[in-house]
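Structures are listed in the sections that come next.
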Structure P
């Protein structure tokens, strides 16, 4: 039970990678806050976790709203008594060539990913610093290191998250708080599946070519990373026993990017 007594805040946890991370942490004895703007989905996940004997709570949280983030994190700390782990996972994807990229959509994506990570960090360390322990986990991407066409907003945001995480490794060190970034390759979530026809249309190629040449072309085995792969890395980072591992990016990507 690697997460026994550990309280984790996970954003974007009503589905996809966030949900799988929450399930994995609860299975290992952790208490998890399912934070999302989709409260129907969050409540459903909590019900499933509780039915399996786990401890979880649903928290309505728009990660772009500072008051909502602060209120939600404080709510978790009040109910569970502490905050041990933060998983900043909420995100969206919007793809366009830059000459066709509406600025409002660029700002929307960057605000959710990067501003949301900043606001969640600020709210969580308020609880972590006094207890002299904590693990900040950010959901980056291979795109924190490598660019792809049509993704100016996403690549910029994911590079920014990597920088934020590294700064927090330095700022958090004296408080016993470590900070790391998970940088997955393509994970076949609804977010990625939506991109396949969009990129096929934008690039003028088939959907098969999007998958095999664009998404998986640089992997060593033409395989998607799984949600469980990412959750297992999150579990490793959250349960790591010392501050030796901080300021790092771990890249589960089937060899697409080799750090």
Structure Q
């Protein structure tokens, strides 16, 4: 894989998908339906998925592409694959809260090693460079002309005063109980994969997730966090969170800056 070419494609498709999503987001109304698991899906999810999938297939015709909105793709497995959540945080989108993202990642040998997370309503974009390091881009997000980028890096945490970020839509008592094991200075809530990016930039120190997620929810954010020096481990045994699992479902996990003294359940 040519990572310079890959990241150019991923960045461009994320921006183009974001433009499509924002057209629908800014409309007076849009249709919301329920999928078989009762999660919401909108025309924005489907439009972004079609755009990204077509672009990836054109650029990488032989690559396995796993995408949330195409159930048939969930049966495909490979040592290398692209994985897509065209609109992560649909509940935030429907409720017009703004912190939804476009996620595209490349997974190799069970680890997401390149990825892009784009939050079009917040004008924030994070991605891995050709060498695997992570940056945040600022500017007008032109699809073919990258703007100013600055490297991002995880914090050096103070374990007596940690900044925690947790889910906005999926917060529960088990999560609060686990967070209670730490000395917490303050807490943030955020939707979608932005939580990974807040750890990657040092805006938060730790993000525990004690709830169901799928690999397309987390791969791009994990790639960005890895590129900023962070880690993602399983909640139960603190082993690395890997990819290409059965039905692409994740166990509970913890994303964190390595200086955090991790607690067990």
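Where a number appears in this text, it was derived from the coordinates with a stated rule and is not lab data. None of the values given here were measured: they were computed from a predicted structure. Cβ atoms are built from the backbone, for glycine too; each structure is taken alone.
Side notes on the structure shown:
- Winner on distance in nm of label points 7 Å out along Cα→Cβ at positions 60 and 76 once structures P, Q are ranked, highest first: P
- In terms of distance in nm of label points 7 Å out along Cα→Cβ at positions 220 and 236, the structure with the greatest value among P, Q is Q.
- Which entry (P, Q) yields the derived value 24.1 for mean count of other Cβ atoms within 10 Å over residues 20-27: P
- When distance in nm of label points 7 Å out along Cα→Cβ at positions 52 and 132 is computed across structures P, Q, the figure 2.3 traces back to Q.
- Structure with the greatest value (metric mean count of other Cβ atoms within 10 Å over residues 12-19, set P, Q): P
- Source structure of the calculated read-out (helix-only ellipticity at 222 nm (-39500 (n - 2.57) for each DSSP H run of 4 or more, over all residues; to 500), -14000) within P, Q: P.
- Of the structures P, Q, the one that 2.4 was derived from, the read-out being distance in nm of label points 7 Å out along Cα→Cβ at positions 68 and 172: P
- Source structure (of P, Q) for log10 I(q)/I(0) by the Debye sum over Cα atoms at q = 0.11, 0.17, 0.18, 0.20 Å⁻¹, for residues 84-179 alone, computed value -0.34, -0.70, -0.76, -0.88: P
- Origin of the value 20.8, where mean count of other Cβ atoms within 10 Å over residues 44-51 was derived from one of P, Q: Q
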